[in-house]
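What follows draws every value from the coordinates through simple rules; no lab data is involved. Small disclaimer: the values here were computed from a predicted structure and weren't measured.
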Structure P
Amino acid sequence: MIFKSLPKLGEKLNEDHLEFLEAFSKSCRHSILQMVVNAQSGHPGGSLSCIDYLSVIYAFLIGQNGNKIVVSNGHISPGVYSTLAEMGYIPKKEVVANFRKIGSVYEGHITRHVDGVDFGTGPLGVGVSAATGFAIAEKMHKSDKKVFTLMGDGECQEGQVHEMIHFARHYNLDNLIAFVDYNKVQLTASLADTMDIDICKIFEAGHWHVIEVDAHDPQAIWKALAEAHKVTCKPVVLVGHSIMGQGVAMMEQAGRDHKPDWHGKAPKPEDAVDPIKLLEISAEQEALLDEFRKTHVTYKPTPANDPKNLTKLDVETGTPIVYDADEVTDCRTAYGKALLDLAMHNENIIALTADVKGSVMTKFVASDLPAQYVECGIAEQHMVSASGAFSLAGFIPFCSTFGAFLSSRAKDQARVNDINHCNVKMVATHCGLSVGEDGPTHQAIDDKSSFTGMFNTMIIEPSDPNHTDRVIRYVASHYGNFYVRMGRHKFPIITKEDGSVFYGEDYKYQYGKCDIIRKGSDITIAACGATIHEALEAAKELEGVSVEIIAVPSLKKFSEEILESVKKTKKLITVEDHNIHSGMGAMLASHIQQNGITLEAIKVIGVEEYQFSGKADQLYEKAGIDSKAIAKAVKNLL
């Protein structure tokens, strides 16, 4: 018979609870071993050392209240999938047979394609940051639910984990309970031999509440969880002393000796026959598990059902701000003001920044709506991963820093968000040579290429402050990850030939739309960002030449305007504040070729080498992307 009632935190587990957990974890171990043997790949060692903890929290907590959980050491997918199967969330036979197989959702690292997985992980460090995003989201939703996260001990060597530790303590995330699988073994050697770190001291230095626990003693785990639930004003970490390969004799001794033999290796089928047989549960135990699933598993996860990219969201976009034709300002200020207006109209829109709110202009939200502002400190990687979780928790996060950091330092984290089909709005300022005197380390001239290979991330470079205002309102109201790129310096508002504002009150932005700024017939200039102004200045110098100037803000989608233009002129110059190898010019040239259009002449103008410090206009001239260089290129092509 199944126990009549679930255990309560603070009370000891009774014999029935312990008997049930023994059956539960044993059945999970059986599935873990079957999975990796069938696949002849996978990570059995860590899965087996975590499974007793997973069994307790799923059976007695998550299965009833649906607490969010992020398993940051995503390679222990056999442990996670086996637990989900025992809970009745996924079909056990299917996952055992198809783990790591082509066409199966049961991938080698945990994925949101699987019911019950809140955030797909793989690269170490990412998941724990995502967990803090879920934890703050719970607090913003006025929920008292805890958020769980698991990580490996070697994972604590990752810099992002340290970013997370400080962030969680700064925001007093007492609803976050982390578990470190302290089996003292890494991929290639023991923890001591690879990088000897003191796990407890790391978290103690971060002012967390630290609890050491025997990771294979359910009674001790339950007691530790009760203590964790009582802690206030700080996050909690359970440092679980475990044995890699626990419960499988052929693996356990290597784990006790801190050898990595079974970290990422599957036993040969012939060697696994007896170990698998020893882990088979009895008919009575199977009946016990069946009754548990029917009686006590009251929370059922819903499948991930994310909107398609660019799906219109229920967002109040407010009233566009129009900057006058004679105004000279920067796109970043327009971004900050548009974001504030959006946040005022939508409580679920939040701004995250990495210690540069005055530079990226999220300062307006920070000042006027502090409850919708999250300061992450100098922790760009953590910021992007936390934003991913925020987006899956019902918020629309705008995370901002300089382009050089957002596109390079946090690319890994943005890629995981892309795989998770998140809804993160990455807005980068100080891109290109526009940043000026800060020099080449801060002049992001390769940032566009960081996102071209991501399938669920759209790239936009606004043309001027008015265009920026509309772009920001668009990305807020349409689903998907976006990378919006803009420079630092101020430049004139784009106008029509009659001097009126081009991106006026009636303008509506559409993703991929190319805008004809000036009509012409002799040559096409495709430009983006501040270089559109340079192209307009160049056209003034070209007497007798009919120049068609087209703003091309998107990198992955081009509307018919640009194709029709080059069909007409047969000559194309592209210009941008970015390197020539992986920016708009290269992408547009490929697009034109794929559409079967043959040009008589083409010139790609961009940054061809690192530049030194200088003012934006000086650097534009030196790099050959200013109006004079554009005019010269036009003359050479005609």
Structure Q
Amino acid sequence: MLLDCIHLEKSFGDHIILKDASFRLEAHEKTALVGANGCGKTTLLRMIDGALQPDAGSVVIPKNIRIGFLTQNPSLDSDATVYEEIISTRKDLITSEESLRQMEQQMKTTSGEALEDLMRRYARQNEAFEREEGYAYRSRAAGVLKGMGFSESDYEKKVSVLSGGEKTRLALGKLLLTPLDLLILDEPTNHLDIAAIRWLEGYLQQYKGALLLVSHDRYFLNQLVSKVIEIENAVLRVYKGNYDVYAEKKKAVLKAAVRAYNNQQREIEKQEKVIETLKSFNREKSVKRAESRQKMLDKVERLEKVEEDTAHMRIRFTPVCESGKDVLHVENLSKSFQQESLFTGLSFDIYRGDKIALIGENGAGKTTLLRLLLGEEAADGGQVRFGTNVAIAYFDQEHAVLNRDKTIFEEISDSYPHLTQTTIRNVMAAFLFTEDDVFSQIGTLSGGEQGRVALAKLMLSDANFLILDEPTNHLDIISKEVLEEAIRNYEGTVLYISHDRYFINKTAQRIFYLNDKKLVQFMGNYDDFMEKIDNLTHHEITETETKPKDAKEAWRKSREESSARKRIENRIAKIQLRLEEIGEQKNELEQQMQQEEIAVDYNRLNALGNELKQLSSEEDGLYEEWETLSMNES
């Protein structure tokens, strides 16, 4: 056992962060800590670190257990170079290496017993140095730096001149080289491109110590963890399995909880109406029966209301004006900065309804390409031509389109005065802003919350072509699921940059891979792209660009799939409406069967029972059809 958290409690004022939270981490175990932004993950990590004391409970860490933390604001030596900082993690090996070199020099001038004693000490120290892989630590340090995206030209850079993201990557590299029993990483994939994230996955899969990962990168978690710890509404729950297994189990738990609450509410309502009816008879026997039922009802332990999974709210965003089939044609586009070519001869077409992910390493020119398409940068050569009726909306990482002095409701209603208050509230609820949340001032929101407001505003615009630059940055997992649902249901065209492979898998139909100054096109999502690219050489990658006719065929197929999806959604909507009607009819029948004059009329009671049975049979069939359609839809 490396770590045991026992019945932890923590509150700030009246706000309860954790209540009766317990979990244990074992040696070599790889675990994820998940939950919405602000749920208490950082608070829990600070209690493990000892920087914050729990109100109750305890954190037990056995002696000699070595724990390392990666925080969002790492502490580094500003005066050191990148290379000096990375190898400083093994000062013991550096000291030992220097001592070995000194002994080697001494051997040249020493003889007799002194030499024999020196050689024995040298052999012992050299054996220990080898056991600690001392002869490999410099090459390991170089490998980690490369994996973290540093080139040899960065080695002599001072830490003080690095960006925030580079400092975080350097701090992560230091931790990876430090001998630890438990490594705790808070959002380790931030500031990493896909290549670096894949390298980190491979490294951590072979990591000998235990891991506790706080991350919104679901793909990353799927590759690494075998246990998920969730914090929700101050309650901590432990699930066995990777992220996808956890998500399915959580969905089942939520569904059961919602069903149990709704069933109990229906039963309570039914009993209350029976009690009211019995009292209305105004007879002593009836009144006593009503009182008896009321006592039984008062003893019932009421279940807490469980909110439906807001990430699966079905809101369709339909552009006011549909674009032509050909949305964008790019031919021989080139761009250089200070005589350094960023890319040359880029040619591609985008068609109505396309959902395209633009991926590539940091510095490949992805954001520059978007700016060229938007006309915010001038190309060195080539042509950008938009089709008929194309209206563009752009999402950047700075959320510059938002007025920090306005409330969320004002921001949306002022931008779209034709929308009703109900419509605005429904849309904002889909983006997880409910009740009084909509009256929060934008300047007081977190980066992730502002991102959700900007995305909601974007989806409501008259645009039919959305261009998004890292839309999932700063979003927690629930918010990402909301965005995924919105994009999948969006009837316009989407081109976006993202390093979030799970998000790409859920939303992309095509991949644009910006690599080695060229753009290569692949059909499918991220996993389809990786399956193809892992079997190709570098030369084959550059020769694999999708031909225009293939893209047009894919567009035709996507239109057919979209039509099929709409038919399914329409049928689901009709099923939901009929289920509501059946629920009302069943409640009415049950109330009738409780009436005394009917309860003693066998024929009437039997007829109502048969009618109730038929409705229940129809209800079961509709639920089964709904489940089948929902699986096909996803």
Structure R
Amino acid sequence: MCENCKKGKYYITTAIAYTSGKPHIGNTYEIVLTDAIARFKREQGYDVYFQTGTDEHGQKIQQKAEAAGMTPKEYVDEKAAMVKDIWDLMNSSYSNFIRTTDEDHEKQVQKIFRKLYDQGDIYKSEYEGLYCTPCESFWTESQLVDGKCPDCGREVAPAKEEAYFFKMSKYADRLIQYMNEHPDFIYPVSRKNEMMNNFLLPGLQDLCVSRTTFTWGVQVPFDPKHVVYVWLDALTNYITKIGYDVDGNNSELFKKNWPADLHVIGKDIIRFHTIYWPIFLMALDVPLPKQIFGHPWLLVNGNKMSKSKGNVIYADELAEVFGVDAVRFFLLHEMPFDNDGVITWELMVERINSELANTLGNLVNRTISMSNKYFGGVVENKNVAEDPDDEFKATITSIRDKVEAKMEVFHTADALNELFGIFRRCNKYIDETMPWALAKDEAKRDRLATVLYNLVEGISIGANLLRSFMPETCDRILAQLNVEKRDYETLNQFGLYPSGNKVTDAPEILFARFDEEEVLAKVAEMHPEDTEEAKSEDVKGVDIEKKPAIMYDDFAKLQFQVGLILECEEVPKSKKLLKSIVQIGSEKRQILSGIKQWYKPEDMVGKRVMVLTNLEPKMIAGYESQGMILCAEDDEGNLSLMTTEKDVKPGSEIG
């Protein structure tokens, strides 16, 4: 254990990034969030091991490589380097970067598969079902939502092949008991309830853990025509790359760090990490991780990022305009604990101008400038205390514990808001004490010196706390204050800034203010392909698989009408479904649609949509659906309602 690590080990991981393309800012949020938690734990005195990396196998990768005219290995080498470059750009302090194509990992995956087979947890059979390639997941007909993948909403395809299966039901009761006995195992609790009610309690089916229809994966050691299911491969990275060995020859790193203290993952892969992963570990007789935090998504104007929508934002572009720490601040400050967050270029400008340029940057600049103007930069505590000094000091010294309390439960945005309470209080203190007025009275010179000392000390405490969230900004502030980093344990104490120290005589601007129009113009320059002119010149279509031709009489059997959505609400316990009351002529129908990912209930009301009205009613999630609302779907799975250009009367025939 390192000399300064007083609280023991802390092993933290991100989900490993899938190497299907360049990670956007929503993907990048996870590494920044995890890095902030890891850095904070180090500040507290923990010996932190922080692992991240890339997930590089699977059918989707093989298909993308073929489309790019590359071998799968060439393709993932390029994409893994891209991921690592962005992780490094964002100043993430990981200890290890794993690639699932690493030879030592692949060997352990094969040994794990053999062990599970030899002990009877894996058996060979034949699979016939529905497969979602983007999610690398099999589904039964009953699990689909509107005939599509319940996780991503995309099309599924029939699949029949010889496969190996894992006996999930063998460990289901044990996992249920574990979750009930460990209420903090899954954060937030809403994620736990979702897994318990939607998957565990209804009963787990055996899991297909091998494929034969593609070759890009870890070969099953005793049956080479099979490759290991990508999730069994990917999830085991958390133990293989710290030295787990199936034969019992575990490394000292594994013995020290496992079980992991925290897995940080996106809410879309919570099922794999809270059901599949714990069950795999139970089968291997390896302790379960202590906590799993399923964070929300970062959306653009309420929508998931999509290249086809032209709304994808990348971390390197944001950093080019605003700087790395400004991007880190926004991601950590704007993402709620449980609900999805929103990012736009305009919102970035607003937050940077208000919080970073005004609240923080202006405070540091004013304080150093006044110290130089009135005392030649020398900061000295003359101990001339007046109102509101006691309250000011009490507020500043209380913040560390408030930040810590929020970070303990992963409320990072709240923690950062508490921290900025130091800078807001310092700004208020300037208004209360009016140093410029004190400077006019020679008799109050010692009081002025005390005020400036208090401000410098407050800023110093705040900057030290800021290190976990904005490390470069912390260093820049401390350099201007001409002071070393302080021990975390002292950040609830006031008066440790060395009296008589001299601040820099040339304060720098920490954060410049941005003009929104200028920023948007720069974004347009970076993406000329997204301008309206470019889109009108180069409209990219979507080619889909052609269905067999039908006779006109077959088409004539379908009845399409205009429906006016009168009411809409979410279906309880469903991640995908909305329940709409639709007026069609003089009647009202209840229709269920798997579009919750793309539309909020309040956005649906009032729309005139295309409805297939002579579809046989069907029970979905306990409700009768009396028709189908039609949508268009692009090649990335983004949905758009088919609506009328004009306010056509409800019930009007479409043909």
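Data overview
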| quantity | calculated |
| --- | --- |
| For 22.9 (Kirkwood radius over Cα pairs in Å, for residues 284-571 alone, calculated) the corresponding structure among P, Q, R | R |
| Computed 8.7 for mean projected area of the Cα convex hull in nm², for residues 444-563 alone - originating structure among P, Q, R | Q |
